[in-house]
Structure I
Amino acid sequence: MSDLEFIPVAKAPRWLAPLYRQLVTLRDTITGVGWPVLDLVLRIWIGQTFLLSGLLKVADWDNALFLATNEYPVSWLAPGIAAFLGAAIEIVGGAALIAGLGTRLVALPMAVLSLVIQTVYLELNVHIFWALVLGWYVVAGAGPIALDRLLGRGFATLPLPLVATLSRLWQWSDQYLAPAWLLLLRGWIAWIFFASGLTKIDDFENTVLLFQYEYAVPVISPVLAAYLAAFFELAAPVALFIGFLARLSTLPLIVMTLVIQLTYLDHADHFWWMAILGLVALRGPGPLSLDAVLERLLVARYPAALQPARWDDEGLPHIVVVGAGFGGVAAVQGLKHTPCRITLIDRRNYHLFQPLLYQVATAGLSPADIASPIREIFRDQPNVRVLMGRVSGVDRTGRQVILGTSRIAYDQLVLATGARHAYFGKDEWEEFAPGLKKIPDATEIRARILSAFESAEECDDPVERAAWMTFVIVGGGPTGVELAGAIAELAHHGMRGEFRSADPANARVILVQSADRLLPPFPPELSQKTMESLERLGVEVRLKSRVTGIDADGVTVGDERLAAKTALWAAGVMASPAAKWLDVAHDRAGRAIVDDHLSVPGHPELFVVGDTAASNGWDGNPVPGLAPAAKQGGAHVAKVIHSRLTRARKPAEFRYRHAGNLATIGRASAVADLGKLKISGPIAWWFWGVVHVMFLSSKRDQLSVALEWGWAYLTFRRSTRLIDDRTGPEG
C-alpha cells in the first residue's frame, strides 16, 4: 500500500482548485509549446555539429586516418576502422538525430564518441555537455517534433526481431532512467553555479570589483549586484537540485548566464548552461523532485477538487453537448478541469474545420486534411464520452435529449448544432445548386466541377460545351468569393494541357451578388480590391443581381438566362432546428434568442452557442456566424457551468471579441480586415494561410495542409482531383 493512501481526504479551500488549475494549465502550456521547440533546437545543434565533422573527415580521409593514428588512437581498434566508425557515427547519427529517427539508438554511440574524444583526444567542457544531453536522448528519446513520435506506435508492432524487447526497454527507460538522468542534469548544472557562488563569497572584494569594472549593472550598485549574484548562485542551485520551484529557480540562472555572455565573457559553455537550464524550465524537473512529491501529496489530500473528473464517476453532474463544431468542442474543452461528466453528441464522428471546406470542394485538399476524429481530440480528457447519433428533439420538462429511440438525461444542456443552407423559400433549387456546409457537400461539388470538364471534353456541340464550362456561384460573401477564385484558378492554371477537345482556360466563372458590393462585412475598399482581384482571375462579377431561377440547364439572373450546367449556392444559411426542439423564441433565421450568458431566458440549464444562437454580445450588435464567435461562445458557456458547479465567481456577461475578417481570393491574393489595420494582396494571403494552418486541430493536418499548399503553389497542380462515383452527376 502506498504511503499516499494514509493521507486523510479533506475538503479543499475554495481558492485552491482554481489556483491549481491555472498553474497546471500554465505548466502544460509552457511544456507543450516551449519544450518541442527547445528539443528540436538541441537536436539540430548537436546533430549538425557531428554531421559536419563526419563530412569533413570523409572529404579529407587521409587527415582522418592521421588523426585516428596519432591524435586520438583507440588501442583496441585499427586506425582505419576507428576512423570509419567515427565518421559513420557522426554522419548517420547526426542526420538521424536532427530528424528524430531512431533517436535513442543513434544517441548512444554519439555519447560514447563524445566521452572518447574527451578522455583520449581533447579535454573540453563542451564534450561533457554533449555526453550529458545525448545521454538524455538515450534514456528519454526525442520530443514531439520528431519522426520517432510520428512512427513510434507503428514501430512497436513491426514483426521484426527485438522490436518488442526494445519497446519494453524504452518504456522501462522512460519510467526509471529518464527521471534519474534529469536529476543528474539538475545536479550537474546546479553544482556549476553553486561552486561559482562559493567563489564569489570567498573572494567578495574581487567580486565587487568585477561588478564595478567588468560587467557593471547600471541600475544597482556593485556591492548590491555582488550580493544578489552570490545569493542567486547559492540559493537557486539548491532549489534546482532538490526540485523545489524548479522551473522558477532556472530563470535567474538563465538571466545571469545571458548577462555574462553578452557583457563579460563570450564562451560556448554559457549556451550549454542555458540549454540544460531551459530543458528543466520547459520539460520540468521530473518525478524525482520536491515539486512532484508535493503535488502528489496535495492531490491525494484533496482528490475531489484536484484530480481530473472521470466519466465513470456517476455522482458528478451530467453535461450534454450537442454538436462537435467549433462551439461544442470549445465548450467541452473548457470543462476539462470541471467536476462533471460530459456527453458529446454529433451525427458524424469528426470535427470539421469548416473555413477550408471550399478547398475540398475545389480539389485543393482532401477531406482528411480538414477533419479530425472527435474521439481523438478528447482522448486525453477522461470526463468525456462521445456518441455518434442524430438528435431529434429535447424534452425540457424531463431534461432529456432524444437520440433516436433512446433518451439521455442531462443536468445542463449545450446546443451547438450550427447552421444549414437557406434557399429563401426556393428549396427546389438545392437539387441543382448545392450549398457548402459539410464534407459530403464538398465532395459532391468537387465531383460536379470536375465532371463538368469531363463532359465538355466529350461534347461535340459548342453551345452545350460552353454550358458545361460555365460555373455560376450565387452569393458574394467569403464562401462565394473563395469558391469563385479557386474554380477560376483550377480552370485557368490547374488543368493546363490535360484536355484535347475542350480547353479549361475557356471556362466562364460567374459570381452573382444581390448586394451592391462583394464581402459586405468588409470595408468598401477591401470589397473593391476583392472584385478587382477576381476580375484579374477572369471571374465575371455581377452586382445588384438577383437569381430568379435555377434548373439543371442554367441559372436565370433577373430576366437573363445563363446556360450553365454547374451552379453553386453560397447565398444564405439558416439555423438548425434547435430552437424548435426547445420550443423557445427565435429570430427570422431560426436562431434561438439567448441572454447575456448564452442561456435560454427562463431556463438557465439550457445554453445555445454558435450559429444556432441569436446573441447581442458584440457591443449590443448581433454576434456574427463565424468560427471565432462560436469558439468564444463555447468557452464562455464552459466558464458559466464551471462557476455553477464549483461555486466560483460567475464570469462577466458574454462579449464577442472580433479579431477581424479574412478571405482569400486566389493565388497570392487575399483581404484582411483587422480593425484599424486593413491589408490586401500577398501579405494578406500569407497571413490568411498561416492563421488557417495554425488553427487546424492536429499537427498532422497542419503539416499535410502546408505541404499540399506548397506543392500546389509551386506546380500549379492539385493532387486531389478525384471524382467520387457516388456523388458525380450523370453526364
Structure II
Amino acid sequence: MLRICLLFLLAINVTAIKAQHMAVSSQDQRMPLLIRTGGKIVYHLYVTDTLVNYTGKKAKGVAINGSIPAPTLYFTEGDSAEIHVHNLMHMETSIHWHGLILPNEQDGVPYLTTAPIKEHSTHIFRFPIVQQGTYWYHSHTMLQEQSGMYGAIVIQPKQYLPVNEEVVLLSDWTNENPNQVERSLHYATDWYAIKKGATQNYFQAIKEKKLGVKLGNEWKRMMAMDVSDVYYDALFTNGNMEEIKKKYKAGDKIRLRIINGSSSTYFWIGFGGGKMSVVANDGAAVEPVEVDRMIIGVSETYDVMVTLPDTGSYELRATAEDRTRATSMWLGEGEKFPAPVLPRLKYFEGMKMMNGMMNMDGSMNDMGMKMSLQQMDMNMVMYPEITDSNQQITTLNYAMLKAPHKTTLPPGPFRELKFELTGNMNRYVWTLNNKTISESDKILIKQGENIRIVLINNSMMRHPMHLHGHFFRTLNGQGEYSPLKTVLDIMPMETDTIEFHASEKYGDWYFHCHILYHMMSGMGRIFSYENTPPNLQIPDPKKALRKVYRDDRRFYLGAQIGLETNGSDGEIMYSNTRWMIQNEWRLGTNREQGYENEFHIGRLIGRNQWFMPYIGFDWRYRNHGEVEKNLFGQVNTKNQRGVVCFGFQYTMPMLIRADARVDTDGKIRVQFGREDMPLSSRLRLNFMWNTDKEYMTGFRYILTKYMSLSTHYDSDMGFGAGISITY
C-alpha cells in the first residue's frame, strides 16, 4: 500500500475519557446504545514541512503528525475540544475547522478571525462540540492545503449505536510546486490540458467533424473547455492511491464518511456492490435516498450507507470529474467487484453546449432551460456521455435531498443579497459581482436577521461556495424540509438560492469559493456582525485586513522567450487582477536587423477584461537606409525611434489581440496578432501584422511545460529556428 509520510513521525497525543468506537456487524442486536456525557478532548497536532511524496521522493509540502492526510479527530456531541497546534515550520500556518459551529475567534482564518500560528510557536484552540456529523479541517494559509495540510473530523451523537464505519478522505496531489501551479493558471497555460489530452485542437476538431464547434468557441472568445484547471499526478483515499479494508463480510452494512478534501477536484462516486444510500450531507442528516452514483463538490461531505451483497471485495471508486485519474477503497476480501468506470469526456459535445450558453458579449444564456432552484440536474446537461447507456441509473442531485426535520428559519426580518459569480479563464480572475474580496466592503449583518442569498453563476466553471460558521438552507423544492448545508456547488448557468439565520453574536465570517485557486484569486466576501467587539487575537484589525486582501492583489510573472538563429524575441509580463506590465523585444543578429523594445503599463477593464488602455514607450534602432511609409502615409520611424505611446489592447473574436496606439511623434499604428493557436495537441501557430507593414508568422512545438521547439519568419529579422522558453 502506497503511503505518504514524513521522514520522521511525531506521535499524536490524545488525552480524554472517550467512548470506544467499535466496528460491529449491523446484524448484531446485542450491542447497547452508547451514551456520552461529554468530556474534555485534548489533541496535540504537530505541523512540519518536510515529507516524502507518493513516488518516494522528498517533496515540499505540509503534514501534521507524520501523515498526509492529518490524523482524524474524533469527538462526541457535548465534548469540549482543546487542540494544541505546534508549528515546527519556518513559516506561519493556520487551521480552519470546516463546517463546525464555534466562537468566531476559533474559526481559524488567519488575520481575519484568528491569529496566524507563527513559525516555531504553539496555538491552542478551545471550543465546544455542539453538533454531530462528518467534517474536516485544513490550513487557510496560502496554498498549504494543496501541499497536504488537511484531516477529517468525526463527531458522534450523544446517543448512538456503534456501527461499521470508514472515513473516506479524498484529495488531489501535484508533484509541482503549488505556487507554480497558481502562477501558471494566471497565464492560461495549456500544459495541463496537454497532459490530460483535453486541448480540443483544430486537427482533433476536423477529425471528429466538430470544426464548426471549435470555430464557434473561439469566435465567442472562449478558451477550450475544461472541467478542471489543474493536472494532478495522483488522487488519494486517506493518503493512499488505493485502500483495502479486508475485515468486512457478506451482509455487512458500512457507513462511509466521504470527504472531498481536495484543492480543486470534483469526484464522481460509484460503488461496485450496488446502490448507495445517502444519509447525510455536510454533516447534517437527510432522509435516506438511494443512488447509483453521485458527484461530490470540493469541500463537501456525504455520509452513505452501503451493504456488501455477497462474499468478495467491492470497490468504492472516486473518479476525477475530468476522468484523468481515480482512487479507490476496497471493502471485503476475495473476488473483486469493481465499480463502473466512467467513459471519457466528450469535450466537443461539452464545448457545443458552452457555445450555446455564452453570448457574444460574454454574458450567459440559459437557453430556456430554467436552470434555477435545482429544477433540473445540470450534470445530465454537462456530461451527455453518462446518459448514453440504456441502463436506468440514478444520479444524486440536490433536489433529492430532504431534511428529516423542518428547517424553516426563525421569525425575523429578511434581507436579500444577489451575487453574480463571474470569472475570466484567460487570466484566471474569479469574482463576485465583478469584484474580488479586496475590492469589496464587508457585508454588515445583524444578529437575529435572516439572510437570503441568490447566486447566479455567470461563468464557465463550477463553484462550491462555502459559508463559515453557519448552516444555510438550500431552496431545492423541498419546502419546509429544505436540506441544511455549509457548501453549495453551483454549476455553470445555474441560479440557486440559500438562506441562513444570523445566529452568532459577533465576528467576521468568510463566504468564498472552496476551489483553492479561485479563493486565492479573490472569489469571496466577508459577512460582519454589527457592533462586533474587538478580537483580542487581531490587535491591529486594519493592518490584518490588508493581509487578507493581499491574496488577490499579488502580481505574477510570466514570459515567452525565443532564442533562434535570427536573434531573440519575446515578452515578459507582470500582472495581477487588474493591472498588467508588458515588455516586448526583438533583438537581431546584425545592425540591419537592429533592435526594438516596447513597454506598456495597462489597466484591464470590464468583467471579461477584453479591453486594456495603456501608456508606454517604444525604443528601436536599425541600420536601414530606405524611407518607408506606414499604411496611413506617415513616414515610418523604425530606423530610429524613442517615443512615449498611448493606446489600448482589445481581445477580438477568434482570440485575436488588437492593439491601437498613437505616439508622441503623432504616428499611428494598428496591430493584430494571435499566439498559441492550437493546431494539434502540441503544435501552436503564431502570427502578427500591423500598419507599419511589419508581419510575422511562426510555429511552436511544445516539448515540456517550459520548453518548445520554434521557428518563425519576421519581416525585419528574417527566418529563424531554435527554442522558446515559456514561463
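Between structures I, II, where is distance in nm of label points 7 Å out along Cα→Cβ at positions 286 and 318 highest? Intermediate values should be presented prior to the final figure.
Numbers: I: 4.5; II: 1.7.
Greatest value across I, II: structure I.
Rank structures I, II by distance in nm of label points 7 Å out along Cα→Cβ at positions 86 and 454 and report only the one at the top, that is, the highest. Each step should come with its number before you reach the end.
On the way: I: 6.3; II: 5.3.
Evaluating distance in nm of label points 7 Å out along Cα→Cβ at positions 86 and 454 on every structure, the highest lands on I.
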_Going by distance in nm of label points 7 Å out along Cα→Cβ at positions 134 and 718, which of structures I, II comes out largest?_
II
_With log10 I(q)/I(0) by the Debye sum over Cα atoms at q = 0.08 Å⁻¹ coming out at -0.86, pick the structure among I, II it was computed from._
I
_At a computed 2.2 (distance in nm of label points 7 Å out along Cα→Cβ at positions 534 and 622), which of I, II_ = I
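Given a value of -15500 for helix-only ellipticity at 222 nm (-39500 (n - 2.57) for each DSSP H run of 4 or more, over all residues; to 500), point me to the structure among I, II it was derived from. Each step should come with its number before you reach the end.
Values: I: -15500; II: -2000.
It must be structure I, since only it matches.
Read-outs: derived from the displayed coordinates by stated rules, not from any lab. Bear in mind the structure is a predicted one, so any value in this text is a computation, not a measurement. Cβ atoms are built from the backbone, for glycine too; each structure is taken alone.
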